[in-house]
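Some structures are shown below for you to check.
Just so it is clear, none of the values below were taken in a lab; they were calculated from the coordinates. Because the structure is a prediction, the values reported are computed rather than measured. Cβ atoms are built from the backbone, for glycine too; each structure is taken alone.
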Structure I
Amino acid sequence: MTQFSTGAVQSSAQRAAHEAAPWVRGLARAGFAAKGLVYVVIGALALQAALGRGGETTDSGGALRTILQQPYGWVLLAVIAIGLVGYASWRFVQAAMDPQGVGHDAKGIAKRVGYAISGIIHAALALEAARLAFGFGPGGGGGDTGAQDWTAMVLAQPMGRWIIAAVGAAVVVVGLIQLVQAYRTDLPERLDLSRLGPTAREWVVRFGRMGMAARGIVFGLIGIFLVRAAMNYDPGQARGIGGALQSLHEQPYGPWLLGLVAIGLIAYGLFEGVQARYRRIEAA
């Protein structure tokens with residue numbers, strides 16, 4: 001009876017996923033576009049700061065607020081919120097239904113957990129975009145403030161110091177993986193670029209690799225700051241994306257370092273836009 005019930009539930013879930021697949025694919029593509037725009041804004045603001053032409057080192061929340069300040073920015077933010085909901089939905093489908101067949105071994109489970117975490121992060125970002133678009137009042141602390149707040153909360157718990165250190169180390173590993181994947185991942189395999197010419201395909205791959213490398217650097221810095229916060233028992237040392245970018249600006253040759261990473265983030269945003277059109281998406 002139990003086996004029959006379990007099989008029936010799995011069959012029903014698979015049928016539901018198959019029926020929803022076209023919608024999930026469409027929302028996922030909208031999500032890639034929305035995510036790409038956010039990264040382009042983050043990179044553009046950082047590049048302006050590196051060039052000494054205003055701008056700022058900020059995170060996704062700061063990018064959303066910048067978009068809101070543009071003419072009809074609230075409309076664009078509402079569209080971005082919908083897109084990010086779609087991206088989060090696709091990640092949840094990847095985690096629950098495993099349409100890409102990553103499997104149930106340790107490596108597969110780790111990937112699916114990563115998909116779920118990505119879904120949660122982008123769902124939260126979608127909520128923030130919707131909140132700003134429709135003026136639902138002030139949100140919680142973002143950027144470095146948000147990172148420091150939750151770091152302080154965890155540090156106050158039993159074993160909190162070790163938890164933060166472990167999270168920081170994991171983020172550093174994610175950054176290193178991004179750097180490795182920037183040069184080893186077969187990006188053309190993810191995309192259907194048959195309609196593009198050889199030169200366009202080459203630049204798409206270049207943008208993808210540049211962007212992944214830049215994200216890897218930023219993730220690595222965020223992880224290092226978390227480890228430092230744990231070692232020194234000081235949540236004030238935790239930083240988000242904006243703080244990580246600012247730390248580059250504070251180094252010798254900082255404007256050059258920040259400028260290069262900023263260009264990489266812009267490239268990543270453009271690559272996400274390409275993925276919105278050409279990504280092979282398995283949703284069921």
Structure II
Amino acid sequence: MSQYQSIDSEVLRTFVAIAEQGGFTRAGEVVNRTQSAVSMQMKRLEEDIIQRQLFERDGRQVRLTAEGQVLLGYARRILKLHGEVFNTLRMPHMVGVVRIGTPDDYAMRFLPGILSSFAQAYPLIQVEVHCETSKQLMMRQDLDLTIVTREPGYEVGQLLRQERLVWAAAQGFCPHEQRPMPLAMFNSDCFCRSWACNALEALGLEYRIAYTSPSLAAIFAIVSAGLAVTAQLQSLVTANLRILGENEGLPQLPVANVMLLRNAQTQSPMTDSLADYIIEGFK
């Protein structure tokens with residue numbers, strides 16, 4: 001039999017909460033325990049189980065000692081494995097693959113937080129992400145969940161959010177000084193590109209498609225270098241760019257509807273769970 005004492009998972013959960021919240025009181029709110037109960041747990045952990053000082057106290061703030069930092073790494077790994085065990089045994093049907101399709105811009109802006117939260121809850125579900133334009137995704141039948149952009153009046157599926165397209169350029173870039181105005185846009189079957197071109201043509205403004213890419217990162221790199229203007233959802237515009245509008249002689253762009261489509265042929269508890277995380281992540 002092992003000579004070492006075991007550490008209850010709830011004690012480790014409290015310890016991790018203290019490390020992440022920076023104090024016993026806030027950690028108690030996270031784990032639903034009183035401050036005194038948290039203190040008693042940590043006193044026993046330090047004095048009876050680990051027999052090392054884990055915290056340095058500075059008023060109400062606490063910092064981990066070197067020994068505490070070591071334990072934090074182990075604690076997170078133990079709790080992750082603990083969660084995987086229960087997810088596997090209690091929810092054996094939550095093991096498998098979910099295939100989602102999304103335009104590149106949503107993958108960059110929204111998916112990291114969504115998939116991070118989903119992985120913590122369902123670590124044994126594999127997620128395949130397919131990045132294509134909305135038009136291409138609408139034609140696919142092999143995806144479980146699909147995120148697409150639609151014009152008002154052409155909505156299908158469940159509305160995730162509504163957001164206006166805006167013009168964006170590098171600081172100091174003056175579009176009215178360049179005619180035809182250079183644009184950096186997604187490839188030709190992108191809704192954003194069609195809407196931008198139609199809006200410019202309606203006002204009789206000359207433009208040229210100077211750069212195209214399926215990658216939002218590549219488009220923003222080009223725009224940040226002062227080489228072109230782009231039209232994207234407002235929430236995607238990075239802080240180093242400025243939003244342009246009527247003051248620069250550019251037309252207002254339409255509101256885009258971001259929709260979630262579910263494949264009725266492959267619907268399952270796994271796809272429903274990921275759909276719930278997507279809906280929450282787009283709020």
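Numbers for the structure displayed
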| item | result |
| --- | --- |
| Per percent of Cα pairs over 20 Å apart, for residues 68-123 alone, the highest-valued of structures I, II | II |
| Comparison of I, II by relative contact order in percent (Cα under 8 Å, 6 or more apart) - largest value held by | I |
| Structure with the greatest value (metric mean count of other Cβ atoms within 10 Å over residues 180-187, set I, II) | II |
| For 0.95 (FRET efficiency 1/(1 + (r/R0)^6) of positions 108 and 196 (r between Cβ atoms, R0 = 30 Å, to 0.05), calculated) the corresponding structure among I, II | II |
| Comparison of I, II by distance in nm of label points 7 Å out along Cα→Cβ at positions 100 and 244 - largest value held by | II |
| For Rg/Rh (Cα atoms, Kirkwood Rh) computed as 1.12, the structure of I, II it came from | II |
| Test item: helix-only ellipticity at 222 nm (-39500 (n - 2.57) for each DSSP H run of 4 or more, over all residues; to 500) calculated as -12000, pick one of I, II | II |
| Label whose coordinates, when FRET efficiency 1/(1 + (r/R0)^6) of positions 204 and 268 (r between Cβ atoms, R0 = 25 Å, to 0.05) is calculated, return 1.00 (choices I, II) | I |
